[in-house]
1. On distance in nm of label points 7 Å out along Cα→Cβ at positions 95 and 223, which of the structures labelled I, II is highest?
2. State the single structure among I, II that was used to calculate distance in nm of label points 7 Å out along Cα→Cβ at positions 143 and 239, giving 2.6.
3. Using relative contact order in percent (Cα under 8 Å, 6 or more apart) as the calculated read-out, with 20 as its value, let me know the right label among I, II.
4. So if we calculate volume of the Cα convex hull per residue in Å³ for every structure here (I, II), which label has the highest result?
5. Which one of I, II has helix-only ellipticity at 222 nm (-39500 (n - 2.57) for each DSSP H run of 4 or more, over all residues; to 500), as calculated from the coordinates, equal to -19000?
Structure I
Amino acid sequence: MSYNGADLIFPHLGIVIQNMYNHITLPGGFTIAYYGIIIGIGMLLALLVIEHDAARHGRDTGLYYDFFLIAITLGVVGARIYYVIFQWEYYRGDILKIINIREGGLAIYGGILAGVISAVVFCRVRKVRFFEISDCMMLGVLTGQVLGRWGNFFNCEAFGGYTDSLFAMRIKESIVNPSMISDALREHIILDNGIRYIQVHPTFLYESCWNLLTLIVLYIYAGKQKVGSGKVTIGYFLSYGIGRFLIEGLRTDQLKIPGTMVPVSQALSACIVLLMIGLIIYRRMKESKKPAI
């Protein structure tokens, strides 16, 4: 079946996108990337979720507003620093590229780590417990992640290797960054009327759906928990760590630990999952030692 030169196709689902645009152009030639618009919408929805969760637990929403502004700012900085560290060979020749995030290059784990560090400092200054902030904020983080991955869709990036599964996504080779096309993908090039396509796992979709499921479960669970129990925070890191470990293994654009072929996000995910399992075991052992009343 010919798709008349469409940019993007889900052949087994019958979805065809003839022209794939990743930005809008305003008068004067100024462009705004869909990725940025999606991130902005994700931030607003995240704030609404955080506000609602704080309100249903009778918490001061102002406290969460204050931290949200700090976390967003430092999260973007952290996401950029994390990405640059593991792509230093690319940036070392032109330091000015580091601050040009319009070309992309943000890593979510860097943002999460920066958010955790800022939360620790914020809680010490405002004299509140870490889990009182994090249990609520993690619902907002998940909300942003569910939407944020669709920015990768519009950029035709963050995809996996070749597949012919139900959700296989076929992309015109000419609109994809060549560095993201692995040798294995080139071995499975599909020709349609002389146009070259790669056919890949839509890992952005997998991760978005995984995060949405996690968000639904944790949001319902959070409504039944005592404020600041830490269970939502642990649940987030455990679920996201498992999902990211599995999905990262499919991607072709992995950031690697320098000098190795080990994907840094996979290694970090494994460490986080093990840490969360250890924390759960520790808390249960501690709880079991409490004298019965």
Structure II
Amino acid sequence: MHPISKISFFFLWCWAILLWAEEIPFSQGLLFSVQDGQRTPCYLFGTIHSEDPRVLALPAPVQSALDASDTFIMEAIPDPQALMQATLTMVYTDGRHLKGVLGADLYGQTLRILAQRGMPEAAVRDFKPWAVLLLLSVPQSSTGAFLDIRLYQQASAAGKTVVGLETIGEQLAIFDRFSESDQVALLRETLNHYAQLPEFFERLLQLYVAGDLSGLVRISDEYLRGGDDRLAALFQEAALTVRNQRMAERLTKYIQTGDCFIAIGALHLPGSEGVLARLQDQGFRVQPVY
């Protein structure tokens, strides 16, 4: 699976609003109807970028909502040409290399962990630190059949209109705007916590399958508390708050038309600054379905 296609999953697992469960609007559920007056409702489904069978087995209400929709909307369309162009953002093109940026010790630590994933030095030597961070922050894939990709494939095969709320370039720009020193610091944190990630991922999956959005927020908060507070705040603003606003604004015209199925990362849904609350503030009626 191309590393860029893992971006949404990385966002889903790493960024959260630091709130307690009782304070979180829309704290439970994965499927919500969003309606403008008497128009046919749209359905908003929270996803997780996982290939686990527990995730890929769509609940009947989710499958029915997808089947009945005319338009399928996702965070970003995994278009091969766009992916290829965006790859250039992930690598140095000015003569620098990852080793010179990280230093020998951190570079060696990075290579040792990447080798466990079957990735040779030649494949990553030109990557920027944040690009390596993306590679290391998701579980290894055995099939590439992640939930969001499966939904996209289903919608395409059914002949639905497919829409991306963002471009891959917009998503990558979030990382590329961080200073090089911040990128290095984030990579170092990820390497230091790398051994804990499998347990963390399993806890996330269990909470997701239960539709416990407040639990996802709490466990993400726990993960963030182990790192630099300043970097956590910067990422929360750029990767969650700003993107929530952008996606809610871009969804407006589709919801006003109705009859659409929207699939975005589950952590974009809850909270007073989440997509659901923002849509409700715009006057749409938002109701839990599943």
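1. Working: I: 5.2; II: 3.9.
Comparing I, II, the top value of distance in nm of label points 7 Å out along Cα→Cβ at positions 95 and 223 belongs to I.
2. Details: I: 1.5; II: 2.6.
Comparing all candidates, it corresponds to II.
3. Values: I: 20; II: 44.
Only one of I, II returns 20 for relative contact order in percent (Cα under 8 Å, 6 or more apart), namely I.
4. Numbers: I: 178; II: 122.
That would be structure I.
5. Working: I: -19000; II: -15000.
Only one of I, II returns -19000 for helix-only ellipticity at 222 nm (-39500 (n - 2.57) for each DSSP H run of 4 or more, over all residues; to 500), namely I.
The numbers here are math on the coordinates, done by the rules we state, and not lab data. Owing to the predicted nature of the structure, the values given are computational and were not obtained by experimental measurement. Cβ atoms are built from the backbone, for glycine too; each structure is taken alone.
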